[in-house]
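Derivation of every value follows stated rules applied to the coordinates shown; laboratory data play no part. On a predicted model such as this, the values are computed, not experimentally measured, just so you know. Cβ atoms are built from the backbone, for glycine too; each structure is taken alone.
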Structure 1
Amino acid sequence: MTEIYTSTEFGSLILQNKFASLPSIFYTHLAPTPLANPYLIGLSEPMMSTIGLNPLSADDEFCRIFTGNQLIPNSQPLSAVYSGHQFGVWAGQLGDGRAILLGDVAALNTTDRVEIQLKGSGMTPYSRRGDGRAVLRSSIREFLCSEAMAGLGIPTSRALCITGSDQYVMREQPETTAVVTRLAASFIRFGSFEHWYYNNQPEQLKILADFVLHNYFPELQVKPNPYQALLTEVTRRTAELIAHWQAVGFMHGVMNTDNMSILGLTLDYGPFGFMESFDPEHICNHTDQQGRYSYRMQPMIGKWNCHALGQAMLPLIGGIEETQEALETYQYYYQKKYDQLMHQKFGLLRHLENDEKLIEDFFSLLKNDAADFTLTFRLLGHLLADSDCKDNIVSDLFIDRNAINDWLKAYRIRLHQEQSKDHQRHQVMSAVNPKYILRNYLAQVAIEKAQKKDFSEISKLLKILEHPYDEQPEHDEYAKLPPDWASQLEISCSS
């Protein structure tokens with residue numbers, strides 16, 4: 001049984017729960033299910049500071065709180081109901097099957113509030129034959145990637161900490177359990193809207209939309225059609241988010257509508273991956289055998305998901321034309337953000353007529369020679385506009401040396417067209433082309449050490465990934481090409 005938390009150590013952590021102000025049909029109140037003898041595995045110091053906690057306060061009691069074994073006063077723990085399309089098929093009712101929202105707290109030095117959610121905290125009415133638990137390996141991956149994406153400057157949910165237990169659950173084999181404490185302004189999803197639409201409950205649909213407008217988009221309430229304005233804004237945020245994903249080579253792996261944030265955040269880290277040897281058809285989720293969520297497909301799926309949300313919001317917006325008008329902004333916002341990010345990645349300050357071909361030709365070379373996406377772009381920023389003396393640091397990554405050398409000549413001509421300055425260009429490119437990403441093998445090394453109760457690699461990776469654009473020469477080995485054994489790693493939805 002979950003105990004009530006009574007210590008004064010976390011007295012400053014005053015919880016509210018604005019989601020609980022919705023009618024009770026939107027959620028189920030329940031307490032987390034305790035785990036046996038929890039211990040701390042990892043901690044994000046920036047997020048501790050965000051909610052006003054001292055990292056030094058992460059003691060045994062802290063572990064019990066953020067495992068779900070004790071409750072903070074005034075918390076109103078609940079799990080939300082939602083539905084969704086999974087792999088393009090309507091799945092019906094889903095919901096927080098292993099997540100419990102404790103409440104929301106004030107973010108330090110802002111007027112914002114942050115929701116605190118425990119993932120892996122036990123069964124809920126929405127568990128659908130699951131045990132409500134998360135295993136250590138997937139929890140480590142989510143903890144690290146949440147903070148890595150924040151370091152990359154990409155909108156995302158965050159992770160406060162990860163706690164573990166020697167309590168086992170069965171997956172393909174017995175595995176130890178863990179809980180990730182996730183933070184976000186809201187965990188409302190596209191599927192939250194779909195739930196009420198497909199259940200033919202227009203009153204609840206309107207209540208949810210009004211709640212979202214009031215709490216997260218108050219400036220849209222004065223628009224002639226606030227619901228159309230809301231769909232337009234969510235469409236814009238989603239399009240720009242996926243442009244960011246494409247620009248750093250991030251693949252989500254499970255872009256179901258129940259995993260899409262109404263605030264345009266990267267949400268629900270499962271079988272994700274970062275592009276290594278470039279292949280636009282790459283599928284990071286071993287379960288996705290049809291390739292629906294491949295790297296190439298992500299922009300199109302983002303658009304598909306926005307249309308699914310538009311369908312759900314149609315009764316509120318009032319007409320097909322108004323709904324379509326909002327959705328048609330997707331391609332504009334995606335292309336605008338993508339072009340901006342691509343020009344930054346190539347160090348191009350102006351947009352000229354032949355830039356698209358130059359960029360496409362480079363991606364063709366990356367594909368043909370399976371060059372490493374992150375390393376190639378990072379090293380491209382070191383080239384000189386007036387000399388080819390450094391060209392080999394890039395061309396050495398390619399098999400067809402003639403083809404890449406021809407491209408580098410064309411690239412240098414393009415740089416001369418805007419009188420590019422090496423130092424300035426290097427700064428621009430280094431600020432958008434990370435040196436460090438969460439490669440699968442790096443996460444795997446951290447997982448294997450953690451399974452032996454050595455959590456030092458998690459802490460080390462976290463510190464490196466908080467500043468992925470910095471050189472950090474002492475950590476150069478973390479930016480190298482992955483070892484041969486890494487190609488055998490497979491990540492699936494099982495967690």
Structure 2
Amino acid sequence: MTLHELLKNLPDSETHGNMDVCINSLTCDSRAAQPGALFFALRGSQADGHSYINKAVEAGATAVILEDAAFAPAGLPWVRVTDGRAAMGSIAAHFNGDPTATKPLIGITGTNGKTTTTYLIEAILAAAGQPAAVLGTISYRFGTKCIGASHTTPESTELQSAFRELSDAGAGAFVMEVSSHALEQKRVDGCHFDVGIFSNLTRDHLDYHGDMEQYLAAKIRLFSELLKPDDVKTNRMAAVNMDDPYGVRVKAAASCPVITFGMGSDWDVRPEEVHLSVRGISGVMHTPKGEFPFASALLGRFNLSNILAAVAAGVALGLPLTAIKAGIEGHNTVPGRMEKVENHHGITCLVDYAHTGDALENVLATVKEIATSRIITVFGCGGDRDNGKRPIMGNIAASMSDLAVVTSDNPRTEDPLVILKQIRAGITPLSLREYRPDELTESFEEKGFTLLENRHEAIRLAIRLAHPGDIVLLAGKGHEDYQIIGTMKQHFDDREEAAAAFTEKIV
């Protein structure tokens with residue numbers, strides 16, 4: 001494909017040199033440039049891609065997209081644009097044949113619940129005869145095709161290439177998690193959304209966004225800009241969680257019709273006659289298209305909200321209620337989301353990705369609803385991330401558990417003991433007993449907490465202390481099969497660690 005052809009949908013660009021050069025790859029990483037590559041010089045928070053133009057050219061780049069003409073390469077075609085990231089999204093989509101232009105694309109944004117909701121929508125679409133690819137935190141996958149996920153939402157060049165690959169594998173629709181970073185950095189520009197879902201907004205990523213208003217603004221962009229009806233897709237819709245305090249503002253900002261969901265009687269999609277138990281959730285689902293009884297194996301009220309989001313998406317897509325019901329009832333579990341670790345000790349061990357205060361509170365509220373004995377929670381907070389949520393999560397875990405074992409998550413380049421100290425600051429006001437790890441040999445008598453930096457040891461401590469009927473919650477890492485300490489990424493899986501600990505446990 002020639003550079004001229006790639007630019008046909010790109011307005012307000014200033015071209016220089018031979019626009020008929022052939023482009024066979026796209027990149028914004030000078031290290032990945034090769035002969036025939038189109039290099040995008042992007043301005044980032046850590047580095048300016050304009051400074052790497054010469055390296056990309058030396059590696060064989062054929063042409064350059066840039067914002068600042070002062071960095072234009074001599075003797076090479078280049079294009080000046082006002083917004084390099086938006087241009088990259090548009091060009092990447094066109095380069096890959098615009099795979100989302102002709103197939104349904106459902107995007108889910110929010111702090112919590114995105115992954116579970118994608119799985120539920122995938123099941124609904126399958127029941128409706130539309131096999132869907134899922135792009136999210138865990139992977140980008142369709143059937144037996146699986147592409148490793150570098151980010152929840154990757155750069156537009158990688159994202160559009162994944163759409164193309166999954167479409168060629170037979171995907172009839174796409175369901176994707178849309179992160180706030182991706183929206184602000186315009187990684188999803190070039191995507192043609194049919195339905196956008198707002199799940200909720202709670203404190204997270206403030207190390208990047210600065211405050212909740214900026215965080216919200218990033219999320220709103222999906223609804224205000226990327227869901228505007230256009231010549232490609234005219235019948236776009238938004239599904240908004242009105243139980244969340246920010247739902248009103250998201251709904252008001254939407255540039256397309258909105259279907260509301262939530263527990264309240266005023267919303268378009270809502271549950272009635274709800275029953276929660278250790279076996280799951282049941283009730284009657286009310287929608288603008290009619291009602292149906294449902295039963296799900298998922299646990300807790302926060303998963304009921306995820307179910308409502310998926311039902312709203314199904315209604316927005318015009319799918320039959322029979323398919324929506326079948327999808328909800330046929331889906332049983334999501335990797336690392338309230339995932340059980342089987343054992344022969346009569347202990348319920350759950351692994352969950354909850355890594356924000358709101359998510360942890362929701363999970364523990366669910367656990368408390370089904371608990372018949374003690375709750376032991378193992379959790380930590382990631383390093384080089386928002387440190388303001390650390391005391392909040394400490395307070396939640398300690399107040400809602402019988403024993404909170406504070407440990408490392410992914411400390412990254414921070415001192416793990418400093419992170420633990422910041423978590424502890426939120427627990428201290430509760431006046432609970434603080435145990436030394438060596439005090440906890442067989443059991444514990446009083447409600448309290450302990451600090452144990454090594455996560456391997458922390459999981460073993462929790463399982464050693466658990467009695468039949470107890471619930472052990474391993475929170476924060478979920479599906480992740482690694483731990484990042486310093487700059488090193490090493491294998492670590494909470495599920496594997498728990499299973500091993502149960503084999504070592506003395507009855």
Structure 3
Amino acid sequence: MSESVISKLHTMLSSKQLSCQELTETYLSAAGRDNAALNAYVTLTPEAALASAAAVDKKIAAGESIGLLEGIPMTLKDNISTENIRTTCCSKILEDYVPIYDATVWKILKAQNAVLLGKTNMDEFAMGSSCETSYFGGAKNPHNINHVAGGSSGGVASAVGGRIAAYGLGSDTGGSIRQPAAFCGIVGLKPTYGAVSRYGLIAYASSFDQIGPITATVEDAAIVYDAISAYDAMDSTSQGRKGAPVCDSLKKDIRGMKIGIADEYLDGVREDVRKAVEQAAEVYRSLGAEIVRFRLPALQYALPVYYILACAEASSNLGRYDGIRYGYKADNYTDVNDMIKKTRSSGFGDEVKKRILLGTYVLSSGYYDAYYKKAQNLRGTIVKAFRKAFESCDVILAPTVPMTAFENGKAASDPIETYLTDICTVPVNICGLPAVSVPCGFGNDGLPIGMQLIGGSFCESTILNAAWQYEQAADQYRPAGFGVTL
């Protein structure tokens with residue numbers, strides 16, 4: 001699909017081809033019908049959605065113009081705080097948690113009368129690559145429900161790929177926007193660290209986490225990014241978008257652009273995925289771009305560096321879930337220590353407990369220097385390696401994931417291979433760089449393949465323009481058999 005879904009719906013609303021209430025009811029009906037198969041939503045919010053729709057219809061009836069995102073049905077990953085709407089992180093420990101404030105990104109969109117259809121499924125506390133660590137069961141791939149939607153933002157990707165939401169916001173700690181977008185055949189943008197406020201995002205690993213859009217098209221991703229990339233005083237790491245809106249940079253000629261391919265990104269990648277990425281490079285060459293091959297040996301450190309540092313931060317961030325302040329609390333205990341132990345033991349799933357234990361281990365006395373400190377030093381090495389790479393190219397082209405979506409249940413039976421799905425995505429989070437995943441074909445199994453374009457800090461306009469040019473030239477989008485047909 002090369003036509004913006006958001007722009008098309010905006011035109012339909014503005015020209016009164018249909019009312020926002022009709023549009024919202026159409027999406028709610030599709031979500032109600034198809035969610036049984038996809039398990040994309042964990043909470044539907046029809047009252048909030050219809051209230052926003054009524055506000056948009058009132059503006060249109062009064063002859064007022066509406067913004068691009070006004071009245072567009074969308075969804076939020078269930079780790080983005082929503083006032084008076086359940087926000088669970090898909091964990092038993094937060095099963096009934098209702099925030100008393102909005103995350104900044106939702107506050108921005110709510111002020112623009114975005115229509116929130118509901119909160120979507122995810123790996124528990126964003127820890128996983130298949131969405132199957134969710135307390136509510138995993139989201140399914142709309143192209144084949146016997147396969148996973150990916151993780152951790154699997155519910156958003158399943159909803160957007162299954163056309164039961166026009167777009168959604170996910171979070172990306174080690175690939176959690178880009179990987180499910182690739183698996184579901186859609187677009188996922190991980191912005192530069194600090195470009196989008198993390199205030200109200202329930203933390204996994206604070207120096208890696210970043211909120212971003214999951215959409216049907218590149219233009220849609222640009223529209224949503226422009227809306228949410230604002231400076232926020234509530235987030236000490238916030239910088240906001242730098243420069244003009246990225247939508248202004250789409251559709252620019254890319255003749256002479258240098259697109260780099262690091263050999264290491266193609267090591268161990270399944271043959272049909274590697275072939276699809278190589279074919280994408282040929283498309284760029286036909287558009288006048290120059291393909292630059294180079295080596296990036298520091299990539300070999302990325303996966304261990306990521307898992308050591310992210311788990312260390314998780315062990316600290318998740319210490320607040322003790323049954324005392326909010327969330328689930330064990331029923332039977334002898335004293336406060338017993339209560340905390342039983343609450344955390346029964347409230348967290350196995351994957352979360354595994355990462356907390358690993359993080360606690362690497363931070364413990366006697367192991368801190370051997371693991372955590374060494375990983376921090378190697379993080380600096382990886383940052384420098386990417387900085388040097390961008391001296392010879394404008395963007396880096398790589399697979400998003402080394403394979404297509406795996407079958408349901410495989411993550412539990414082969415956890416090592418599941419961790420390896422992050423091998424192409426985690427370097428971006430380590431360095432705080434922007435990257436966008438775009439569909440680039442289909443595997444031998446008929447499932448979507450994704451490629452990612454990586455840019456320098458705050459170069460969203462560059463990577464999105466390059467992604468848009470490829471999308472128009474190749475158009476690898478294929479609709480799944482669910483949801484709303486526009």
(request) Assign the value 5.5, calculated as distance in nm of label points 7 Å out along Cα→Cβ at positions 39 and 263, to the correct structure from 1, 2, 3. (result) 2
(message) As an exercise: log10 I(q)/I(0) by the Debye sum over Cα atoms at q = 0.08, 0.11, 0.13, 0.17 Å⁻¹, for residues 183-374 alone, calculated from one structure in 1, 2, 3, equals -0.43, -0.78, -1.01, -1.31. Which structure is it?
(response) 3
(message) On distance in nm of label points 7 Å out along Cα→Cβ at positions 119 and 319, which of the structures labelled 1, 2, 3 is highest?
(response) 1
(message) Using relative contact order in percent (Cα under 8 Å, 6 or more apart) for the comparison, can you identify which of 1, 2, 3 gives the largest number?
(response) 3
